[in-house]
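Peer 1: What follows are several structures.
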Structure I
Amino acid sequence: MHPNPIFRRTEEAESLRLVRERAFGTLAVSTEGAPLLSHVPFLLSEDGSHADLHLVRSNPITRAAREALPARLAVGGPDGYVSPDWYGMGPDQVPTWNYVAVHLTGRLVPLPQEALEPLLAAQSAAYEARLPKAPWTMDKLSDEAKGKLMRMILPFRLEIEQIDSTWKLSQNKPDEARRAAGAALETGFGQELTALAALMRSPPRT
């Protein structure tokens, strides 16, 4: 997380709304060597106390997490490069990169195998509900395909103990300069620049 506290004042509920909307992040656990990382879809509970996910059996994290262990789930929002020229503040401004990121830290807990099918059904139902079509359901799988799927993956829950977020939106600049940079941002490069520009024009409550 960014060390400047001005970027870390967004209300927890707003950060959790972003996490729930994204539903995808990078799971990290520590090992004797480099940390293990895995990019995973997940379901955040209604109260934000836990996130349910599944991992392929061959994933190194599943071997490390035979018992509960500390873990962190990093969820990214929009991001983009900000040119110092966009502030309209004259010389002595420097380039930066604005972004939104939320970290969920806690314990990754292996769930019993019988939790897998309900977890997968809940995940697919949540994601399919966002699409403009009749939802896909697990009933469309043959017994053979379903059995193979159940053998390949394992269910987990991240029990969330801490929520940290950075909403770096040029809040350290005067409002006029921040809005000017937000207006120019869409001509630049990054991810989801329209969304990032909108956040810069009206930053989250602090």
Structure II
Amino acid sequence: MQQENEKPEFWEAAFTEKQEMWGFEPSHSAILTNDFFVEKGVKKVLIPGIGYGRNAQIFKDKGMSVTGIEISQTAIEMARKHYGNDMIIHHGSVTAMPFDDVKYDGIFCYALIHLLDGEERKKLISDCYQQLSANGYMVFTMISKAAHTYGQGTLIGKNRYEMFGGVKMFFYDLESVHAEFDHAGLVEIMEVSENYPFYLVKCSKSSQVISEAD
């Protein structure tokens, strides 16, 4: 069954409300990921949940090609106004991946995975890993239990709450990051500050080395 967070009408309303506030400035996580991808020589990037593309330009500015996946037609139309036809965006839910058979050497998934349930999170990580080229890298960002909103709303599962008029959100700690990403080539866990405290998780298709923030 499709989750409330993954219903198209949920995201149409969200993007209509937030588009002016977000603008096209990249997130702090996108800036860090861009530096990481440049260091690793990434050329082809997939962004599941690309929205209207605010986190895409920074990669394009470094010569990387960007492909997106987005459930909101409103967001896709906004991206088209900014990028024209210069970027492929697949219309659909990330839970329906893959949308193509392309192998990407970089995948960036920003502030999305914590909106999914356990099985959906597992599938998204697996689907992204499968679309990595040999020696490719994927980076996920997710809200942590350090957020002031942790514990608010209605408890609907372990560390998962329904709040903000129907948003279902899973809050990560180091234990859950390791549980979900160790098998996917986890190489680093960073703490980053966005509008909430986040984890930035780096994975490599070729590495089994694991490190974490102090």
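Peer 1: Once relative contact order in percent (Cα under 8 Å, 6 or more apart) is calculated for every structure in I, II, which label goes with the largest value?
Peer 2: I
Peer 1: Comparing structures I, II by mean projected area of the Cα convex hull in nm², which one has the largest value?
Peer 2: Structure I gives the largest value of mean projected area of the Cα convex hull in nm² among I, II.
Here, each number is a calculation from the coordinates, and none is a lab measurement. Please read all numbers here as calculations on a predicted model, not as lab measurements.
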